[in-house]
1. If you work out distance in nm of label points 7 Å out along Cα→Cβ at positions 361 and 561 for 1, 2, which one comes out largest?
2. Give the label, chosen from 1, 2, of the structure having the highest value of mean count of other Cβ atoms within 10 Å over residues 177-184.
3. Given a value of 5.5 for distance in nm of label points 7 Å out along Cα→Cβ at positions 57 and 457, calculated from one of 1, 2, which structure does it belong to?
4. Out of 1, 2, choose the structure whose coordinates give FRET efficiency 1/(1 + (r/R0)^6) of positions 169 and 241 (r between Cβ atoms, R0 = 35 Å, to 0.05) equal to 0.90 when calculated.
5. For Cα Rg over 2.2 N^0.38 Å, the calculated result is 0.98, so let me know which of 1, 2 that is.
6. Between 1, 2, which one scores greatest on mean count of other Cβ atoms within 10 Å over residues 225-232?
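Please treat every number below as a calculation from the coordinates, not as lab data. Small disclaimer: the values here were computed from a predicted structure and weren't measured. Cβ atoms are built from the backbone, for glycine too; each structure is taken alone.
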Structure 1
Amino acid sequence: MNNNRQYTFLLIVASVCLIYIVRLFMLQVATDEWKNKGSRLTEREVVIYPSRGNILDRNGKVLVENQTVYDLMVLPKEMQPFDTNHFCQIINLPIEELRDALKKAVTYPNVKYKPSPVVKQILPAEYAVFAEELHKFPGFFVQARTLRIYPESLGALVLGDVGEVTKEILEKNPDYRKGDYIGLNGIEKAYEAELRGKRGIRYVYRDNLGVEHPVAEGRLDSAAHEGQDLIASLDAELQKYGEMLMQNKRGCIVAIEPATGEILALVSAPTFDPNLLVGRARGNNFAQLASDPLKPLFNRATQAQYRPGSIFKIAQSLAALQIGAITPQTVIPCNRALIGCHGGHSADDLEMAIVHSCNPYFRGVMQRVVEANRDPNSRNNDAAIGLGIWQEQIMKFGFGGNMGSDLPNLKIGKVPGADYYDKRYGTGGWNYATIYSISIGEGELLINPVQMCNLACIVANRGYYYPPHTVKKIGREGTARQEYHEKIDVGVNRSYFETVVNAMEKVVGPGGTANSAKLSDIVICGKTGTVQNEPKEDHSVFVCFAPKDNPKIALAVYVEYAGFGGTWAAPIASLMVEKYLKGTITNLEKEKQIREARILNYVN
C-alpha cells in the first residue's frame, strides 16, 4: 500500500514538472509572448528623423537649410522621483509646463512603451546647458531632429514653412505619424513628397546599469533617407530687391521668365522674416503676425483677387481680333457720353486705343464681340451666345484657372459668363448694356496677380505660355516636373500680337501713361492700370515684359490704394527689370523715392 502511495505521489510530482516544462517551452521557445514582454521593459524605439531637402535659388544660393535641434522626451515607466525645480531650472522650463507635459505623457497611448515629448525644438546652445546633467533624471532623453532656417531671410510666403502634423492630416495620410512635420504652404507644401525624405528607426535596450545597446546588433534598424534638394526658380537677389521696394506698402510683385514659366520673384507686401516661424518662439510670433491688421500672412501674389482694370484691354484686344470682331485698323470714336475717358484723343485705331487706354473704344470692341447678331430673333440669347464665345477665349489666357501652376492655394479669379448673369439677373434679364463694365476690366471680373503676369508672358512669347512654377530642378542634377516643359498655346494668331506689342512699347515711351518706367538702354513693353476700389483709393497696377525682342522677364506689380498705375507700379517694375537684366540701378533717385515711400492709407 505504501509503495502504491509512493508511486502515486511520484507520478503527481512528475506530471506537475512535465506541465511546467512544457509551459516554459511554449512561453520561451515556441512563442515570443514573454520574450516580448521582457523586451518591452527595457527596449526603446528611437525615431531617426531624416534631414529635409534644402532649397536653393536658381544661382545656387541657399534659401532654406536645416539646423539640428533636440526634442526632450520622457518614458514614464523609467521615471524616478526627481527634483522638479532643479530640472526646470536647467532646461529653462516653467514648472507648470513640465507638469502639463508629464500629465499628457501618462495618458499618452501605449504609455508603458512609447516616449512622449516634454519640450520640442531645443536649439543646440540650449541643449548644451543641460546635456551633462540629463543622466541624473532617469526616463528623460533627447531625440535629435532638424529644423528649417532661412539664411537669406526672404521669401517667407513663397518658400513656405513646416509644422507638426495635425490629427486631421494623420487621419487622411497613413504615411505620417504623431510628431512628424509637414510642409504647410509655399514650396514646402507643393514639394512635400520630394523634400521630406524617409524616417528611420533604431531599437535599443537598456541593461541593469542603464547603458543602452542596439537590439539584435542593429539588424532590426532601418536607416533614414534624406529628402531631395530643390533648385528653386527664384532669383534671391531679385526677390530681396522686390521686398525692399515694397516695404511700407501693400501689394505684390510677380516676375516670370517668359521662355520657361519659371517664377523669378514672388513678393507679397508687407512681408516678414521667415525665421520668426521657427523653433519654440513660432507660436507667439505666429499669433502676432496673425493679429497684424496689415495681414502679412496673407499672400497677395497668390491669394488676392483684384479687378484687372485697364490691363485687361490687352486680353480684350487679342480676343476680339481672334474672334473676328475687329481688325488692327478698326477705328471707334471716343464717345464719352457712353463711358468716361481721359486724354485728348477722339478716335483711335486699336494700337492707339491701347496707348491711350480709351474706355469707349474697348466698350465698343466688346459690344461687337457680344452683340454680333448670331441670334437675330432674341437680343438676350444673342448676348448669351456672344458672351460664351468671349469667355471661352479669355479663359484660354489662363484666367479663371490655375494655369497648371505648382503654387498651392492659388486663387483662380472669375470670368463671368451667361450662367453667372442668369443667376444674378434671371434668364433673359440682362444684355450687353447690363454688363459692359467688364469690357474695361471692371465689374465682376476678378484676376489674380500671377494670371496678370502670365498674360504679359503670353504677349512676350507672341501666343503661348508655360505653367508658372517655382522649382527649376528636383535634385541638384534633376529637372522640373514634366508638365512644366509643355507649351500651352492660347489660340490667337501670332500676327495679331504685333499690334499689341507695338502699343505696349509706346505706353512706356514719350507721352505714354508709363513713361516713368522708361529705361534708356532696355525697351520695356507695358500697360498701366488704375483699378477701381470704391470707396477707397484705387490700386496702382502695371504689367510689362523686357526686352521687346527675346524677352527675359515679365512682371505684374500691384500697389494697393496708390492711385494711378504710372505713378507707383510702373517705376517699381522698371527698377525690377533693370536689377534683373543689368544687376545695377542707374536712377538711384527713383530707387530712393520708391524705397522711402509709405503708402499705408488703409488697414482693412
Structure 2
Amino acid sequence: MITGLPDGVWSTIRDVRPSLRVGALGCVVATAILTATAAPQLDGPAARWVASTLEGMTLDQKIGQLIMPSFRSTYLSSDSTTYDELVSLVHEQHVGGFLLFAGREPAPDVLLGSGYARGVPGQPLAAASITNRLQAIAALPLLNAADFETGVGFRIGGAMTFPRAMAFGAAGDEGLAFEAGRITAVEARALGIHVNFAPVADVNNNPRNPVINTRSFGEDPVVVARLAAAYVRGLTEGGMVATVKHFPGHGDTDVDSHLGLPLIAHPRERLDRVELPPFRAGIGAGAGAVMTSHIVLPGLEPDPALPATLSRRIVSGLLREELGFDGLVYTDSMRMRAVTELLSAGEAGVGAIDAGHDVVIHSSDDSAVFDALKAAVERGEIGEARVDASVRRLLEAKAGLGLHRTRAVSLDTLPLIVGTRLHEAVAAEVSRRGMTLIKDERDAVPLRAPRQAAILYLSVLDYPSGWGNGAPSRTFLSELEQRWPNVTAVEVSDRTSPDELELVRASIDRYDAVVASVFVRTASFSGRMDLAEGLIALLRSVARRSEARRQPFVTVFFGNPYAATFLPELPAVLLTYDFYDLAEASAVRAIAGEAPIGGRLPIALGEQFPVGHGLVRSRQAR
C-alpha cells in the first residue's frame, strides 16, 4: 500500500471509482474499458443553439472565435490594466476562448549572472475566478484551454501533477493512462478549462530531441498509440476535449521549434509507419482536437517555405481528408521562433486559417491577427464559408460540453475536487511503476547499508538556474536521511570549479556508500540536454574508486534518460523520467527496497539496453 494515506482514502477509492482496484501487491491499479469512443451527438436544444447562434453572428464575432489569447493564473484584480486588456479581447476582438498559463515573475535579462526562475505556479482559485469573470462578460461562452500534459499541476500549484508521459511508457499500463486523463479532466473542468493540449502523440525516436524527450510515451509507435488513446478516453470520460499533438509528429527532430524551424526529412512511407499511427489511434479513441507542429516535412509538403502550420496539404489534405478528422484543429503557439522568424503575426494567422486550422493560439499580437483575418475575408482570400465551418465546430464543441447552459464553475466546491488524496494515490502508483532499473552490476539495489552507515549523496545538476518549481533533491535528501541519518550531501553543477570537484572526488573513500542523483532537463527554449564534461568525469571517477573499494554506488537519473548513455561506467542506474517531489520520493523507496521495481524501457539506450529492458526487484522486508 502507498504509505501516508489514511485508511479512509482506500475505502473512497473502492467506493467512488469502480475502475480502481487494489492489486496483488496492495497498490492502486487503474483498469478501464478501453473501447473506441465516438463523439457524442448533440441533443435537439444544443443543435438548435448552434444553428441559431451561428446564424446571428457578425463577421467580427466569427473572426474572433478563431483567436485564442492567454492569461496568467495568479491573482488578478478586476480593477487593473491587465484585466482591462482581457476585457478588451472579449468585447473588441470577440475571442472564442483563452489559453491558461502559470504565473510569471519579472527577471532581469542579463548576461553571466542570470539564474532567476521566471515561472511560478498558478493558483487554483485565482484561475477559476478569472475564467468565471471572463465568461460573465462574454456574449458567447468561452472555450478555454491549457497545456496540462502532466495534469493540472503542470501549471497550477496544489493541483495534481502526474509523472511525465515516458514514465507511463515504462509502466506500460493503459488503465493508469486512462485514469490520469480522467483525473486531469475533472480537475481542469473545476477551474473552467475545457480543452487539454494533451496527450503528446509524438514518437520520440531521436535521442537528441531537445524538446519532446520524456513528454513522449516512448519510441515504439504501437505503445505510444495505445497509451495516447487510453489517455484520450480518460479525458473524454472526465468531460474534457483531448488534443493529440504535435501533428504529424515532432519526435524525430533535433531542433527545438521554440528556437528554430525543425526538419523531418523522412518519406511518406516512414511517416505512415512511425509518426502517424498514434494520431490515428488518438482520433479513433475520440480526440476532439489536434494540434499541429511548426515543422517542415518534405515528405508531405514539397514547399520548404511551408511548415505544417501553413500547409494545406498537411492540415486540409492529410488530417481533414485522408484521416477524416472533423474536430478542432489548433496551431501550436504562434510566438515560437519557428513561425515568428518567417512571418508577421497577422500573416501567420491568415496562413494558418487558410491551411485549415480552426484556432490561432497565443499570437504575439492578437489584434493584428484579428485585423488580418478580417481583411483576408473581405478581400475574398478566405471565404466566409470557410470561417463558418470553423465557427460551427467551435460552437458544437461548446454545446457538447454544456457551456450553452452553464459557464461558471463553483469556487466553493473546487477545493473538494482539485489535488485530493485519491488523485495523489494514482499519481504515486504511476511513479512507482515507472521506476526502471537498467543496470545493477554490484547488486547494490536495494541498498543494504546499515542504518548507521555513512552515505555520500551527490546532487548533480545540469545547471543550477531555472528551477522554478523547487530545488532539486529537496525531497530525495530528506527521504534518504530518514532511512540513513548519517548523510553528507553535496550539490555540483556546470558552475562547480575543478578544485571543488576534486575535493568531492578525494572525499569518496570516507563513506560506506555513494548515492548520486543526476538532473538533466530538456526544457523548451533552453536547447540544452547534457551534463558538463567535469560532472561526467566526476561520476566516472566515483565509479572507478567505488569499484576498487567494493563500495555500493547507485545513480538515479531524473529527467532526460538518454544522459545515462554517456556514462557506461556507472554500476547501478535507476531511471525515473521525471523531476521533483513525487519522483524523488519514489526513487528513494525503490533504492531502500520498500517498493518493487519493474519498469521497462520505453526507449532504447544504445544497443546494450533495448526497448523493454528492465531489471526486476521485489519489495524487501525491513
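1. Values: 1: 3.4; 2: 2.6.
Biggest value here belongs to 1.
2. Details: 1: 17.0; 2: 29.1.
Comparing 1, 2, the top value of mean count of other Cβ atoms within 10 Å over residues 177-184 belongs to 2.
3. Details: 1: 2.0; 2: 5.5.
Structure 2 accounts for this read-out.
4. Numbers: 1: 0.45; 2: 0.90.
It traces back to 2.
5. Values: 1: 1.33; 2: 0.98.
Checking each candidate, the match is 2.
6. Working: 1: 20.8; 2: 28.2.
When mean count of other Cβ atoms within 10 Å over residues 225-232 is calculated for 1, 2, structure 2 comes out on top.
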